[in-house]
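Derivation of every value follows stated rules applied to the coordinates shown; laboratory data play no part. A quick note: this is a predicted structure, and the numbers were derived from the prediction, not measured. Cβ atoms are built from the backbone, for glycine too; each structure is taken alone.
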Structure I
Amino acid sequence: MRVYLVAGELSGDILGAGLMQALKRRHQQIEFRGIGGPRMQAQGLESLYPLETLSVMGLVEVLKHLPGLIKVRRHLKRDALAWRPDIMVGIDAPDFNIGLERQLHDQGIRTAHYVSPSVWAWRQGRVKKIARAVDGMLTFLPFEADFYADHHVPVAYVGHPLADELPLVNDRASARQALGLALDVPTLAVLPGSRGNEIRFQGEIFLRTAAALRERLGALQVAIPAASPERRQELDSLLERFPELAASTVVVEGRSREVMTASDAVLLTSGTAALETMLCHRPMVVAYRMAPATYWLARRMVKTRWISLPNLIAQETLVPELIQDAVTAEALVDTLLPWFEDEQARSALEQRFAALHAELQRGASERAATAVTSLVEHGSLDPETGKV
């Protein structure tokens, strides 16, 4: 069996390695070729380019690198057609991979795409292009599978690898001890974002919120995971404006899941962190601010009722969402307070998150491998891998 794999960043390398491991358990004789990082190469991938070749972010950067990316895609097309894989699997990187999938699909090679782009949220017309490019879409989340099924695109809901990775039972006390936090003091986790712009738009408001919440509760300790040394420096600089808060705040590099688990509630920006917080079974408030022009454009393009993944997965408002001008310290304090003052409500939401976690914990790599094998052997997705 020959599998052509193209991943474009670290998360894709992790997913690809898990898929390869699962495929190797099913097929003793199997070869892998394409683009991947060290994890995929360790599983036997012959990578034609470094992983970071496709890791280009931002409109200006993409335009700058576009001629090179087109050249890479042309080379991969020629290489795949010469190698004749049984299937090509594009892992994320949709702007690059879906075009390559379409080219190979038109030449009679079966194709699958692993990790749905946010086509359900904006630029929904892309689903027609996807339908012409792939024999199967492998999605992390059930509402994504519903979207593709509604548009007659073959789809398998495989579950989320993060749900497989995180335990269904976690220990708040142990996490606090590991972070040097008091066991009996209310604890707020603050995640203002992993990008510099997010710190710029939300960092000070989040810290002002924490300071005001501390006054309302009488006692509060704060834990902040910094995504990088640069973000740590920015956060430390912001904390200098809040000396009383800083005295009861711990800033650590990484360890975001440990910080979430240690908390009673989490204040965070929208994104994957909201899903991770749900999988740590902690109440949260999601807030997001952006440049006015970006917000103006986003309001006209985004087609979803919610912005946070917990609400999208549940298809109901479990998590408060505050966006743009609604993001004020006063509003955030009022929204966070119930998670500290109503233990029954907090416990009920934690139990609901644990149930959603269990639903997403499906063995994503194994299910993805089953779907890929079904496409190769039968030309269609096995209904057992689909949404149930």
Structure II
Amino acid sequence: MKETQNSGFHCAGLIYGPDLHHLDHLAPICSLMNIPLIITEEKIATLTQLYYPKVEVLLLDYMSAPQYLVTHFDIIFYSMPRDLFDEIFFLTQKLAQKRVHTIWCPHGNSDKGNQILYMEALKKEEAALIYGKQMIDFLKRKFVFEPLKKHIIIGNFRYQFYLNHRSFYTSIVEKEIVRKLPKAKKTVLYAPTWQDYEHSSSFFDATVPLIEKLPEEDNLIIKLHPNLLLQEEFHIDELIEKYQDRQNLLFLIHFPPIYPLLNLVDVYIGDMSSIGYDFLTFNRPMFFLNQNDRDTKNDLGLYLYRCGIEIKQDQYSNIHKIIDHYFHYELRDFSEMRREVYAYAFGHPKSLEEIKKEIFTLYEEAFKDDDLHFF
């Protein structure tokens, strides 16, 4: 069993259940810290080995995972709330008389949860990795920041991870995306979120007009949220079959790494997905589908919409015309705003080595004086 370098703690990442959308956030952390990633779904384990080959995968079944985790590890990196972790692992911790410490890792910088109870679920977290000032402000509004024992600012560490492995990901993108599409005037990415409690997804209303009105000279990539696949598998299969002959259309079903994809595309279309914040990195044209006709000026849940062109539901049939109309001078109008919002969200870049050292410090300052062996 690996012991994390320069610390007396045994650490691992955890994806317990079908939460594939956590993978692109936890796998880079596990790679950086040279720790294993515990997974309970074989499909996610396979995707980890394909797209994050330097990460050690521990594939455990749902029944044996609690005993193995509590026996072998002291600190777990995860993207679930502590309440859910304890619901799954409480009995095993109790029997072992050992409290496993946890470090929360965000799975994106979405604006979701401003209108409903969402981030309040983090009220019992011990320590957290935080992107930047925007996330701190959000957690403060939800009264879950002050209780943290320790937090560190990691900035846009996933982009740094991508840059460090760029040749590997360039090869994957070439094989799995570029070769499947023709040469195009521009490549458009549509990345809708799933249908959550805020009814955030534009997928059900926007997908068909996006495909039907797609200009022949453009490519369209539809990046499907893993939860949307779980919700609407039959509907999605029907769509893929219906449009399988469209040469300039590609549905991305299971492609976890985000930054290799974003580096490829010219235009982003989204709704409430955190991928929109990731796309700020490239400062390219952005278009936002206001599915529920919310107030873009005063609704904090639509904060990101200031970085591009808003498109309302009754305009979906004209999306491509709107993109063509604004494409050439959109960059001029929104470029500075995108830089400002990116700085607010992610701050100054940090090297992966710097982040790694700060995580070691977090171990020491948050957990060193705690007795792990008494629950």
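Annotations
- Parent structure of the calculated result 4.0, given that distance in nm of label points 7 Å out along Cα→Cβ at positions 143 and 311 is the read-out and I, II the choices: II
- Value 1.04, calculated as Cα Rg over 2.2 N^0.38 Å, assigned to which of I, II: I
- Each of I, II could give helix-only ellipticity at 222 nm (-39500 (n - 2.57) for each DSSP H run of 4 or more, over all residues; to 500), but the derived value -15000 comes from I.
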